[in-house]
Structure 1
């Protein structure tokens, strides 16, 4: 699923806004129809780890776009002093 994600980022005054768009079919293979914040947090943290991105995601929201068959996850990313993020502590 991580290779099927379309990412967009916007630079903010402090950190970034990130949006991940996932085909519904890819999402439901793993999570079924359970579209919730817990799964969104897991996905974004796995995605950041997969990309070796040290950003810390917060204010995570998930949206179900039924008309386009897409799931969208939005979050803000914070980079604290460029410290390495241990994603295992954020699940």
Structure 2
């Protein structure tokens, strides 16, 4: 049986890779970076009409940002691990 001071979940969270812990934020940041590069290169050059450039930027944000974030699984944070372990410690039966 485990003891109330067991910190297995916190150890698991700390052992996961940085990418896995922050995958949703990374996906949103990559989509925003793609949009920034797209708009900064296309709009000043006048390669496509402004409405088309903005429409494609919105499409990239929806596909890459929203769907990318939705498709990625949640990873527990260190704070959540501490809260869960504190809850389990309070409700553990002797």
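Assign the value -20500, calculated as helix-only ellipticity at 222 nm (-39500 (n - 2.57) for each DSSP H run of 4 or more, over all residues; to 500), to the correct structure from 1, 2.
Values: 1: -7500; 2: -20500.
Checking each candidate, the match is 2.
Figure out for me which of the structures 1, 2 the number 1.71 belongs to, where Cα Rg over 2.2 N^0.38 Å was derived from the coordinates.
Numbers: 1: 1.05; 2: 1.71.
It must be structure 2, since only it matches.
Sorting 1, 2 by distance in nm of label points 7 Å out along Cα→Cβ at positions 46 and 78 from high to low puts 2 first, with the largest value. A value of 32 was computed for relative contact order in percent (Cα under 8 Å, 6 or more apart); which of 1, 2 is the source structure? Structure 1 accounts for this read-out.
Bear in mind these aren't lab numbers, they're just calculated from the coordinates by the rules spelled out. Predicted model, so just to flag it, every value in this text is computed and none were measured. Cβ atoms are built from the backbone, for glycine too; each structure is taken alone.
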